[in-house]
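Every number here is computed from the coordinates shown, using simple stated rules; none is lab data. Remember, predicted model here, so these are calculated numbers, not experimental data. Cβ atoms are built from the backbone, for glycine too; each structure is taken alone.
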Structure I
Amino acid sequence: MPELRFIQTDFSYADFSTSVSPALERALEKGESPGTVVLNIFREGSFTIGVLEDPEKSVDLDYCRREGIVVRRRQNPGGAVWGPPGGGMIVFYLNTGEPWVPLTSVKEAFQKGVPELAASLSRLFSIPAVYRPLNDVEVKGRKLVATSARLENGILTLRYVINLVPTDRDILDRAIRVAPEKIQDKKIKEIGARFTCLEAEAGRKISEADLDGLLVEVVERTFGPALHLKPGTLTDSEKIYAAEYQKAFTAEAWFYANSERLRFADRPAGAVVSEGRHKAPAGLIRVTLLIQANRIRDLIITGDFHPSPHQVIQDMETALKGKACDPEPVGLEIKKLFERPDVEIPGTTADDFLSAFKRAWS
């Protein structure tokens, strides 16, 4: 009978995302640990931003510093996410080579996994939770669950950040910076008003037993009743890895890796910075170009989409450096990357990326 280790923790969202989570991925990849599901309840509030984001464009860092709110850049993709005190997340760490794992791509993780979570929430809490592609669970148009997925070297991490408790909408409205394109198709424009929580929808407090029941049902719906949940704890090696990642992922070089301040630090005289944004079904694609003599001297591709492997975005940047600001050569290089058999960027097309470049040139 296949087994899935179950661990319950109470780290802040930022600490979990930048220490425990990458440690579990590493241990599973090295064959030192089994497939695992974690239920983590946040002991304090914090933000994380996705691995592909520029923190200075996704979060008001000055506001967060004044309020003493921790902001970290995680290893997983997606957008800026607030983890309030008392909020929680369910995270799966899976080896896609295992025969009992039905999710073998980021697209499958979203299209098969997230609807099962929505169905479980609906049944257990009598709420009209629905899956909204690409990767959200909503109730009456308001976000209840933010989801991200990472697939590297055969290891799939599927994260469900569940809004369990009411959050301070002022924090969301003041901290999260949203490009106009991101909300152009939303009926509710204010950030705080676009979120709901399980307590409000269910009309009652959510107990630990409720969350245990939710996790068990999600596991059964996603993987079948034959999968056995085995309670466990972090191993000694996972704790060592977590400490290493905590040090690495709190360094400024990691945090600002996609920022203009770091990437364009040696901007030459005469070079200009131009930005283009495009909203694809998967999320926002942002292209920031350093242009000189009508050529792309350097560039930063950021956003809240979910590429696999992550390296493909760096490959795209490398391929486009030095190219003329012309849709034909740029579009050709982007198309080549999309045609690679190892590349998956669900909810986007080569034309979506090219649209962002075109807007940077206009």
Structure II
Amino acid sequence: MIRLGIVFETILLEVKMQRKEQILKLIKQKKEVSINDILGVVDGSKVTILRDIEKLITDGKVIKTGKARATLYLPAVDLDEYFLQEQDERKLKSKNYNFNVWSEIENIFTETELNQFAKINKRFQEKYKGLTPALLRKEIERLTIEFSWKSSKIEGNTYTLLDTELLIKENIEAAGKAKEDAIMILNHKAALDYIFTESTYFKNITVKKIKELHQLLMKDLNVPSDFRLRAVGITGTNYHPLDVQSQIAEEIEKFAKLINETQHPLTKAILAVLIVSYLQPFEDGNKRTARILGNALLFANDYCPLSYRSADEVTYKKAMLLFYEQNNWVHFKKLFIQQFTEAVEKYF
């Protein structure tokens, strides 16, 4: 009987794998499909098919866009293969800002993923509550150093992690490095100090609060504090963000409303990182502002902030460019989940 049970389970597993392969093949062929398109081709109940699709989404092989009857499923993109094409060879979903991007990414995490994140974050909350004030300060300092270093490095900063530690702890600048590199790192520290000491302030987001974070990050770097008055180009892509200040302001207002209406802290955070980077509302410092805002939203809602310490800078940039060009968030989502999981393990 045991032997027959094993054989039966093996057959069921093979059937399930074949069905998922059928679903994935269909999605790749059609480029985008609805659940009804799949039900007309693949054997299985609607519940079973939806369960298989959710697993494909979790595995990063399929993207879900839209809601309810407007839900569509799209194939994921191979990141390395995509960037084998030169910048001018890549066919963009839209060279200009996509005003519909909000509805396409607001369901970025599945319910299963959100439940799993809650379990992971519970470890952070337990560790955080158990720390003495001295140990808490030490852990926040460690995260501050590592985030300031990596976030700056993503933007081309030449400071090493040890250089960054010495600068933040002892205010000693690294020899042979540009003054702007030191300012960038110290500005990261100032912004992090702000979100850690005024955490509840960021439970709700306003345009004013976003500008405050940007101003802290751009202090002494000769960057205007208001939204852009002119067009901006982005290295490595033909995507062009909005260039009219009134439209930028309108989209930021819309963004703040979306974040405040979004329930889950991790969804709030990843939307903040993606959309502020995509919108590029300021002349400079957009991705830095996006990462800080994401951490502000996490910490304000009792979720572990990210340091991005182990994130590969090239992969980060490619994942972000893919979102600009195709509104495809799968690879950035994978990076974000990895960094969140590691942060819970490493800090506090």
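When Rg and Dmax of the Cα atoms in Å is computed for each of I, II, the one that comes out at 20.3, 65 is I. For which of I, II does FRET efficiency 1/(1 + (r/R0)^6) of positions 18 and 162 (r between Cβ atoms, R0 = 30 Å, to 0.05), calculated from the coordinates, equal 0.95? Working through the options, I get structure I. Looking across I, II, the calculation of helix-only ellipticity at 222 nm (-39500 (n - 2.57) for each DSSP H run of 4 or more, over all residues; to 500) that yields -20000 traces back to II. If you line up I, II by Cα Rg over 2.2 N^0.38 Å, for residues 66-233 alone, the top spot, with the largest value, goes to II.
Suppose you compute FRET efficiency 1/(1 + (r/R0)^6) of positions 210 and 322 (r between Cβ atoms, R0 = 35 Å, to 0.05) for every structure in I, II: which one lands on 0.05?
I
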